[in-house]
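**Student:** As structure tokens, here come the structures.
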Structure P
Amino acid sequence: MATLPRVTAEGTDLTGLDLRHHQVLHSLREHGPVVWLPSIGGWVVLSRQLAISVMRDAATYTVDDPRFSTAQVVGPSMLSLDGAAHRRHREPFAAAFLPAVVTPRDGPLITEQAHRLVRLLRPRGRAELRRELAGPMAVAVAAAALGLDDTPVSALLGWYDLIVAAVNEVSSGGTASREGGEAVSSLAAAVRRAACRPDSLLARIAQQMSDDELVSNAAVFLFGGIETSEGMTSNVLHHLLADPTQLEAVRAQPALVDSAIEESLRLEPAAARVDRYATADVELGGVLIRRRDLVVVSLAAANRDPEHFDEPDRFIVGRSNGRTHLSFATGPHACIGAQLARLETRAVVGAVLEQLPGIELTSPVTTTGVIFRKPVDLHAAWHPGG
């Protein structure tokens, strides 16, 4: 194994590729399926098949590492543990969000919420759909799912901003701010209040884990749901409104809404990468990865792997293998909120197409982000009295 090459992409900065995200990932692919990037001090996995193998092998590629920044801010959780500890943290939440449970329990309320938000926007004839529709919808759904719907949205978003800032500071080698710690404490108090209501989901989960474990896992579920669901909904609205042909196809066949959502997830995953750390020296894609090396699985690159997807950079509603994307990850850390997110985005798209006749984009859309990808803004207009 020691003779394997170290495939290096000198001068490429994954942390700053942003607007050229997919172009840079395609150029990295020319170096091989697994490439060392000095700018991040780690490996990037670009192949869909190798991405699957890494995410399914938690014994070799773990999240349980002191460098995992989220755990330093909110504490150990299902996001930052593996093995038996991971299962103990994850299973109470996962059981509550199985598709067979979520769809009948949350589906009608999610649909009602989406139509309510769109009805409020309709008379205006225009809106910025990310901040005024996708964002509020994501907050409402994530909070309601955990029984935090009596907590003001402004408070949740304020805590969210401070916690994310603290995580970013730790990721950059600093320490979490005092404000970040206070935001975690405020969220913890809200979670504990919800857990005291005997009819709440958190009350049932609290019977299976400690108080600190309940808070940390509720935090990662809540804020993961807000960030990625807002991005997921914004991205599919962007893809549909930017392509009138595909939009009309979906209008003509409402059953294609689900296909459009899956294709949008493939083309622009709201969470573009997941990080792992090697637990031993291991060969992957013809290169030698050393123990403790950072291994970045690029979901964005895997979803545009030309060996699996024809014309990978095109938005094609009805793509035959579109649902084989990896946007919700796979393996033990596959997203437990996937069905909830799908219900949410489906409800918003359905409400927009039904209630906002003639809707179209009114300004160019720029999608940014390295870890989380979504439009900067999404300005649209429609016929308010149509």
Structure Q
Amino acid sequence: MLLRDTFFVLITTTTVYAAIYAPQPILPLLAGEFGLTTSGGALLMTAVLLPLSFAPLFYGLLLESQPAKRMLLVTIGALALLQVAFGAAETYGLLIAARLFQGACVPAILAAITSYLAYTVDREHIQRAMTWYVAANILGGFVGRVLSGWVATNAGWRYTFYLIALALVLCFVAVTRMKADSRLSMSSVRLSAVIPILRNGDIARLYAVAFTIFFAFMALLTFLPFRLKEIDPSYTAFAISMMYSGFLMGIVASLGATRIIGLCGGERRAMTIGLVLFGLSMLLINVPSGAGIFAIMFVMSGGMFFVQAAAMGTMNKLATENRAVANGLYISIYYTGAALGSWLPGLIYQELGWGAFTVVLTAAIAGAVVITRGLRMSA
């Protein structure tokens, strides 16, 4: 695979994830402008994540006969138009509709990207390419949040989505210059293939861990802007967006996951340590200080993203058959957790306050620790 094509794929990945998460730090601003409750504003995240949770169940049959490059061009073009639609929306209903359709486009883009890498990268370099793909995911989430905060503070929130649309147009042009590829290969998650996978107790436990950590992390990320406004109403959208800088530690933790597992003496022990860091950070984030929250986010992101990388890597090692189906189910499960986390815990925050909210999330993480200790693998 040409270095140029790899660069185009990674930039496209970063841009797509920026599009997914850009609204998050400006949720209080959108809630105020459209007269929404806290949980109502959070639905703008749930709307884009919910289709991601179902995509592996339904997209396989649609995509398996299409070249990845063609699918990328169609879906990137559609996502660019939907970003413009979101930026131009004048009602909450139109915002939600635009986000739902964005959520329908994103899984096809990500499936096409991973398929393109699988078909065009040499076998000896595929692991490294996928590692950089994961890093691009995390970077995109960070860039999208910071961009929206900065633009909203200095020019108005709508311009964020026009800029992302422009970036997607540039990605569209870049994809037209990439070399052609083979057919997409994305397996549908069929019940007959799922049951044998779930019979493996360790894989089932890793799925439960993935659901739990994404549930807790997405809940924290979605409602953190509201908490920061509660601490200091003068916080700008840009100041709130910078609280997500801890994602940079997530990139480091993901890229170094294999080495960290070795230093810890095995996957089970390493994941337990990561979950403990995640859980302690969730309790500490009760500190009524923006500076304190900023620092804690680095520890939290490092712990959570390490556990995610370790869990997915371990699952792939254990899934000796139907690995594509095992991965599709893993993605479906962790996005289901993220979709529920982006809305459901907000009801607790809205009714009982931030302290109760973080205690519930910490309890969920504690459950993940118990599940992890039940893994039968050594260490």
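None of the figures in this text is laboratory data; all of them are computed from the coordinates on show. Model, not experiment: these values are computed from the prediction. Cβ atoms are built from the backbone, for glycine too; each structure is taken alone.
**Student:** Taking 0.98 as the value of Cα Rg over 2.2 N^0.38 Å derived from one of the structures shown (P, Q), identify that structure. Before the final figure, lay out the partial values.
**Tutor:** Values: P: 0.98; Q: 0.94.
Considering all the candidates, the number was obtained from P.
**Student:** Quick check for you: by FRET efficiency 1/(1 + (r/R0)^6) of positions 207 and 367 (r between Cβ atoms, R0 = 25 Å, to 0.05), which of P, Q is greatest?
**Tutor:** Numbers: P: 0.05; Q: 1.00.
Largest one: structure Q.
**Student:** From P, Q, which structure was helix-only ellipticity at 222 nm (-39500 (n - 2.57) for each DSSP H run of 4 or more, over all residues; to 500) = -15500 calculated on? Mind dumping the intermediate values first?
**Tutor:** Values: P: -15500; Q: -27500.
Label of the originating structure: P.
**Student:** Related question: Taking 20.1 as the value of mean count of other Cβ atoms within 10 Å over residues 39-46 derived from one of the structures shown (P, Q), identify that structure. Provide the component values of the computation, followed by the final result.
**Tutor:** Values: P: 20.1; Q: 23.8.
It was calculated from structure P.
**Student:** Suppose you compute distance in nm of label points 7 Å out along Cα→Cβ at positions 71 and 319 for every structure in P, Q: which one lands on 3.4?
**Tutor:** Working: P: 3.4; Q: 1.5.
Working through the options, I get structure P.
**Student:** Also: Please compute distance in nm of label points 7 Å out along Cα→Cβ at positions 143 and 263 for structures P, Q and give me the label with the greatest value.
**Tutor:** Values: P: 3.5; Q: 2.8.
By distance in nm of label points 7 Å out along Cα→Cβ at positions 143 and 263, the leading structure of P, Q is P.
**Student:** A follow-up question, please. Where is mean count of other Cβ atoms within 10 Å over residues 31-38 largest, in which of P, Q? The partial results should precede the final answer.
**Tutor:** Values: P: 19.8; Q: 14.9.
Evaluating mean count of other Cβ atoms within 10 Å over residues 31-38 on every structure, the highest lands on P.
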